[in-house]
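Take a look at these structures.
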Structure P
Amino acid sequence: MSYEGASDLMTVPLPTETTRWRCTLCGNLTRFDVTRSSKVVEYVHLDLAGEPKVEEREVVSETIDSVRCRWCNAVDQIELVDRPGADS
């Protein structure tokens, strides 16, 4: 999977095992609305009644378009900070 920023103005990096997101305006660490654009390849199986079921899904590319803080509605004001107890 590849993740790329939506614009050159604000790139929102994904959290890692040792980092997490934090809103720079209000300090929120836990609630965010993430808008993503994805290109996927899916294997869809239709049963005899015609009901589709996705049995395999491969993400070819995915871009984070924006991250909005759920507490203060700030858009793209997110930074990466260390997780507690993470060895940096």
Structure Q
Amino acid sequence: MKYTTIARTLGVAIFAAVSLGACATRDDIRQINSRLDSIDAQVQRAAASSESANQNAARANQRLDSIEGRVQQLEQQPARRARG
């Protein structure tokens, strides 16, 4: 009976030591927060770049829309004969 009490106590002590060993330290938390901040900054830069690309595409579409009528006129004109 004495051995089971010692074994149980030893088991609880080992379990507690393993459990506490798996806990994150303050330094671990700082490193994780630093990494998250870095990822957040990358996401913000990507979002800004994406917005800029969308604005450039919108301007390009406006330019295409503005010349579309002229292109259609040129396509409908009769073909010119080559000189010479």
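Listing for the model above:
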{"read-out": "Which entry (P, Q) yields the derived value 0 for helix-only ellipticity at 222 nm (-39500 (n - 2.57) for each DSSP H run of 4 or more, over all residues; to 500)", "value": "P"}
{"read-out": "Structure with the greatest value (metric FRET efficiency 1/(1 + (r/R0)^6) of positions 12 and 68 (r between Cβ atoms, R0 = 25 Å, to 0.05), set P, Q)", "value": "P"}
{"read-out": "Structure with the greatest value (metric Cα Rg over 2.2 N^0.38 Å, set P, Q)", "value": "Q"}
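Here, each number is a calculation from the coordinates, and none is a lab measurement. What you are looking at is a predicted structure, and each value in this text was computed from that prediction instead of being measured. Cβ atoms are built from the backbone, for glycine too; each structure is taken alone.
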